[in-house]
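Okay, got some structures for you below.
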Structure P
Amino acid sequence: MKIFHIITSLDDGGAEAVLYRLINADKSNRHRVVSLMGAGKYGPLLDQIGVPVTCMNMPRGRVTFSGLYTLWSALRQEKPDVVQTWMYHADLLGGVLARLSGMHRIFWGIRHSTMELGKSSNVTIAINHLNAWLSRWIPTAIICCAKRGREVHKEMGYAPDKLTVIPNGCDVSCFKPDRAARTRVRAELGIEDTMPLIGMVGRFDPQKNYENLLCALGMLKRNGIFFRCLLVGRGLDTHNIQITAWLEQYGLHNEVLLLGQRSDVPAVMNALDLHLLSSAYGEAFPNVLAEAMASSTPCVTTDVGDAALILGDTGWVVPPQDPQALANAIKDALVQRMDIDTWNIRKMLVRERIKHNFSIENMTEKYNHVWQHGITGYY
């Protein structure tokens with residue numbers, strides 16, 4: 001089949017990463033990608049694997065006639081078998097133009113689990129409500145990446161018979177146990193192998209609630225718990241005035257290392273003993289948890305989106321915005337880490353859970369099934 005993907009942007013984000021992994025893993029179809037904005041991080045990567053990419057170059061938050069005409073022309077020229085859109089703006093613009101172009105197999109992609117005033121933009125909220133109304137006519141099916149996302153959007157008024165769930169897939173050949181990578185990263189940072197090393201990979205954003213994390217770490221330090229913590233992602237460096245102020249407030253300058261954005265995330269996951277997620281809202285399927293677990297790194301997470309479903313009984317889940325609960329869970333995990341045999345069993349189980357439930361192969365197979373048959377449900 002010819003699959004035509006329409007996505008809001010190709011920047012460094014969760015939806016963009018899943019789109020790239022899906023296309024790279026799916027050898028049975030031909031793919032083309034249109035970005036409403038620019039090429040971002042994933043445009044060149046898609047080009048490297050031979051996938052045509054067209055950029056409409058719309059400014060953020062604005063729709064241009066030239067951009068719409070570019071998309072319209074691409075759809076009319078390509079005549080794809082399937083149109084797959086990603087995220088609200090692409091669902092709306094791509095879905096409507098695909099329908100007007102005569103396309104009938106249109107699949108929307110929903111990547112959020114919540115939509116909150118003051119946290120999501122007013123424009124995005126308005127588009128979401130419009131999409132809920134259009135969902136009865138435009139898409140063949142609506143693919144959510146999280147069970148929680150399906151429930152929330154059903155409550156918002158989306159056509160319930162069209163909502164389906166396909167969890168994100170993790171490339172377990174890329175994220176895997178690697179003792180050499182662990183040794184290399186720790187040596188680079190001057191951290192001994194015996195030092196408990198925890199960390200969080202994710203951009204600096206209010207959704208991630210880094211203050212909650214640092215408050216919890218401050219509690220651990222005051223209770224005499226020894227650790228080092230890596231913060232990895234865009235905006236997590238010494239130029240971030242807010243982060244450095246929180247480190248000062250909670251007395252964590254010696255414990256927390258700000259590494260910024262790195263290209264060796266699989267190696268970082270191996271260097272960690274425990275991966276953390278402190279998000280307060282907005283998560284659907286947190287890819288970072290699956291990536292850590294595929295690397296045999298246990299996780300502590302707040303109960304956001306499908307985080308608890310990803311972990312199952314292999315990790316620790318605490319309420320959002322509760323630093324004491326987060327501190328208690330981290331302490332419990334670090335105490336259990338001292339029992340080497342039990343901890344090694346846990347490390348094995350976390351990887352097996354991802355391999356059996358959330359692999360890229362499973363996700364690709366399920367997308368193909370929905371594209372071919374339009375069948376909805378929970379996968």
Structure Q
Amino acid sequence: MSPWKAAKPSDSIREIDTPALILDLDAFERNLAKMQQSLSGSQVRLRPHAKSHKCPEIAARQIAMGAVGICCQKVSEAACFVDHGIQDILITNQVVGSTKLHHLMALARRARIGVLVDHLEQVMALSAAATTYGTKLDVYVEVDVGAGRCGVAPGEATALLAQAIHMAPCLNFAGLQCYHGAAQHLRTPEMRIAAIRHAADVAQQSRSAIEAIGINVPVITGAGTGSFTHERDSGVFTEIQAGSYIFMDRDYADNQRGHGDPVFDHALFVLTAVMSINQHGKVVVDAGLKASSVDSGMPGVWQRPGCHYIKASDEHGVITLPPGKTLPLGEQLWLIPGHCDPTVNLYDEMICVRQGMVEAVWQIAARGAVL
């Protein structure tokens with residue numbers, strides 16, 4: 001951890017030490033409002049994914065805007081949000097192992113907690129642990145809707161798992177998890193439409209199989225920032241889990257917009273400074289691999305036409321300049337992360353700015369919560 005902070009409220013942006021994670025509050029607030037407007041008039045509710053931001057302040061603002069709760073990916077991540085007062089959390093993952101089950105049941109005593117299963121052994125372990133701890137747990141069957149990652153086959157296999165949950169002591173069958181992660185970055189609207197149409201068909205098939213054995217399916221949840229309008233309009237999904245819409249990283253912005261898709265603004269940036277100018281046509285900045293994730297490609301350079309971030313090493317980034325262009329030492333540049341989630345996880349706090357000034361500093365309290 002750094003021995004000093006990059007900024008404090010009332011600092012000007014020029015005073016922020018670099019590299020730093022920046023949240024443009026005006027853009028962030030517009031994104032919050034656009035998502036709620038996109039769901040207004042539908043019967044689909046929002047349960048945003050907090051793995052994108054890991055920040056209790058943001059989760060509280062999402063709920064205040066109308067979200068029913070949040071999603072987390074890890075038990076330790078959920079624990080951080082419960083500690084900060086969030087009371088309705090779906091852990092969109094399978095939880096395996098006695099240590100994790102112990103922590104999960106402790107959380108279920110303090111808040112409403114949901115979890116996923118895709119195997120009978122997981123159902124049995126959850127039921128035994130919940131019985132031992134004297135608590136109740138919401139359990140969702142994860143269905144493989146095309147991503148080829150976790151999830152049970154649709155139809156009969158899904159119904160058998162739902163029945164096992166329904167009959168198990170201390171478990172509540174809460175519905176189906178039908179998230180198609182691989183569809184989020186399909187570049188064309190037509191590709192995303194086809195993928196989510198298939199996901200909705202699979203979800204409907206699974207719901208019908210469960211209802212055929214007399215069990216109600218209260219919730220069908222899924223969707224992400226890249227596809228949520230299609231789940232919203234499917235007539236099948238009842239809940240969406242979009243998370244990155246609040247930030248809009250470079251990779252999501254590379255998707256081609258479909259008709260009626262809302263335009264979310266870039267709100268999350270890595271502020272960096274020029275530290276070397278000796279290479280012709282290039283500058284070196286102080287934000288490298290430890291300041292911005294490059295798993296989805298290099299960051300973009302915000303509002304600097306012709307400038308391209310082309311190479312990252314541990315503590316350095318190389319940016320090419322347009323012909324005849326130079327930048328002075330210390331010049332600040334705003335980078336758009338290629339992938340917001342792992343970039344946020346590199347920082348202890350995000351610096352919230354408005355109209356050229358630091359308005360607040362928010363803790364990324366669930367940073368590093370990978371257990």
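Here, each number is a calculation from the coordinates, and none is a lab measurement. Computed from a predicted structure; not experimentally measured. Cβ atoms are built from the backbone, for glycine too; each structure is taken alone.
Identify the structure, out of P, Q, from whose coordinates distance in nm of label points 7 Å out along Cα→Cβ at positions 73 and 177 was calculated to give 5.4.
The correct label is P.
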Quick check: 22.2 is what I get for mean count of other Cβ atoms within 10 Å over residues 1-8, calculated from one of P, Q. Which structure matches? P
Comparing Kirkwood radius over Cα pairs in Å, for residues 241-296 alone across P, Q, which is largest? Q
Of the structures labelled P, Q, one was used to calculate FRET efficiency 1/(1 + (r/R0)^6) of positions 193 and 337 (r between Cβ atoms, R0 = 25 Å, to 0.05), giving 0.40. Name it. Q
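Of structures P, Q, which gives -13500 when helix-only ellipticity at 222 nm (-39500 (n - 2.57) for each DSSP H run of 4 or more, over all residues; to 500) is computed from the coordinates?
Numbers: P: -13500; Q: -8500.
Source structure: P.
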Given 22.5 for mean count of other Cβ atoms within 10 Å over residues 137-144, calculated: source structure among P, Q: P
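For which of the structures P, Q does the calculation of mean projected area of the Cα convex hull in nm², for residues 57-120 alone return 4.3? Intermediate values should be presented prior to the final figure.
Details: P: 5.1; Q: 4.3.
Only one of P, Q returns 4.3 for mean projected area of the Cα convex hull in nm², for residues 57-120 alone, namely Q.
Identify which of structures P, Q gives the largest calculated value of FRET efficiency 1/(1 + (r/R0)^6) of positions 25 and 257 (r between Cβ atoms, R0 = 35 Å, to 0.05).
Between P, Q, the highest calculated value is found for Q.
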The value 5, 23, 24, 22, 15, 8, 3, 0 for P(r) over Cα pairs in 5 Å bins from 0, in percent, for residues 145-184 alone was derived from one model only; which of P, Q is it? Q
Comparing relative contact order in percent (Cα under 8 Å, 6 or more apart) across P, Q, which is largest? Q
